[in-house]
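Since every read-out is calculated from the coordinates, none of them should be taken as a lab result. None of these values were measured; they are calculated from a predicted model. Cβ atoms are built from the backbone, for glycine too; each structure is taken alone.
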Structure 1
Amino acid sequence: MATPGDQYRPAPQDDDHDEHDRLYEEALALIEPHLPMNQPQDAELLDEHRAQLQRGVEMLRRVIAINPQNWPAMWVSGMALRRLSELAPAMQMFTSACQLSGDNPDVPREAAITAMELGHYADAVMYTEQAIDNNPADAGLVANLALAHLLNQNPTEARRAAAYAVEADPADEISRQILAMIEDVVSGKRPNPRHPREF
């Protein structure tokens with residue numbers, strides 16, 4: 001798996017170049033097999049996997065110390081820390097990556113997901129809107145925005161976003177399910193959820 005925008009990863013400009021690249025590649029080899037996009041959603045995180053993730057995060061800390069502009073390293077760190085359920089440090093990594101990643105939509109998307117898991121729903125709205133600005137054609141991001149608005153106790157905006165997502169991609173079953181759930185909230189058939197687990 002290529003990290004988002006990995007081709008833009010700035011290389012250090014000093015004698016630490018080789019060490020930077022070695023640590024970065026070794027960290028990716030440890031972390032990537034355990035990220036959600038590379039395994040079943042319900043995959044168990046074994047102790048040995050946890051140790052590999054922790055070691056990879058430590059390597060990436062050294063990478064970032066060498067090259068503080070390496071936002072892909074921050075993004076991968078955030079993904080690994082979230083997999084370890086270390087949500088606050090993961091959020092710090094995603095926040096730093098967002099400040100450096102320019103128009104890449106993947107970084108604010110993952111920041112928004114982490115913010116939702118932390119219960120920081122206004123931040124989740126903000127980061128999802130940033131991701132949409134970076135990729136307006138992605139209806140899935142608009143569906144994420146609907147969930148963020150709903151968790152932020154704004155079902156009217158949630159319904160508007162979900163309806164747009166369904167209109168943009170009528171075949172997307174997830175967007176249709178999100179819209180149906182929001183309609184149930186608006187109509188009073190179910191309470192407004194307060195945490196992603198309630199979905």
Structure 2
Amino acid sequence: MLPASCASPAPMVPPLSCSHIASIRAAGTSSERLCFAVSTILERATCDQLADHQFLVNLIEAIGLAGDLRRERIYGPAAIHMRRMGSRAGLWQDPGQISSALLALGKALGQRPATSLSHFEYLEVGVYTCWTCVVISSYLKRLIGSAGHFAGHAVDVKSVNIHQGTFALMTRLNVSFEGRAVRKHTEV
């Protein structure tokens with residue numbers, strides 16, 4: 001059950017340009033697949049599609065999974081959707097699991113009164129490349145729709161693993177990054 005505030009798909013204003021996002025490259029990685037997924041969630045998918053587990057699984061598989069030497073041990077059969085080792089492009093979750101988590105979020109939002117969605121914030125700690133945070137944030141932003149204001153917060157030790165194309169998407173989704181200050185403990 002998705003919230004009644006799930007808006008019909010509509011172009012972002014200003015328009016989301018995935019070709020521009022793809023041109024912002026760092027260390028040979030590209031955010032084009034991630035941008036396409038964000039665009040699909042916000043601009044093309046119906047609310048019924050966003051409530052469909054297989055649709056979400058297919059979308060995550062199209063984005064791709066981060067290359068990891070553990071392959072099947074971490075992703076199971078979904079390892080066939082892994083990107084090149086070391087590229088840092090892709091999600092670090094099994095597509096079925098992250099899709100189930102999105103549906104659970106949608107169901108929880110659907111059970112809340114619309115007034116509780118007037119200002120909704122999402123916090124993710126340990127974002128690494130921030131791809132999962134971007135997918136979840138776009139999903140939440142779409143479900144909250146015109147019912148309220150969405151803000152996301154991504155926290156990690158450092159931002160060096162988040163490339164500029166992903167930062168551009170974060171900005172469009174109203175997701176901020178907060179680096180965790182590393183403090184050295186001194187004995188007194």
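So the values come out like this:
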item: Per relative contact order in percent (Cα under 8 Å, 6 or more apart), the highest-valued of structures 1, 2; result: 2
item: Structure from which 3.8 was derived, distance in nm of label points 7 Å out along Cα→Cβ at positions 42 and 122, options 1, 2; result: 1
item: Structure responsible for -21500, with helix-only ellipticity at 222 nm (-39500 (n - 2.57) for each DSSP H run of 4 or more, over all residues; to 500) calculated and labels 1, 2 on offer; result: 1
item: Which entry (1, 2) yields the derived value 1.00 for FRET efficiency 1/(1 + (r/R0)^6) of positions 66 and 162 (r between Cβ atoms, R0 = 35 Å, to 0.05); result: 2
item: Per percent of Cα pairs over 31 Å apart, the highest-valued of structures 1, 2; result: 1
item: Origin of the derived value 3.3 (distance in nm of label points 7 Å out along Cα→Cβ at positions 58 and 138; candidates 1, 2); result: 1
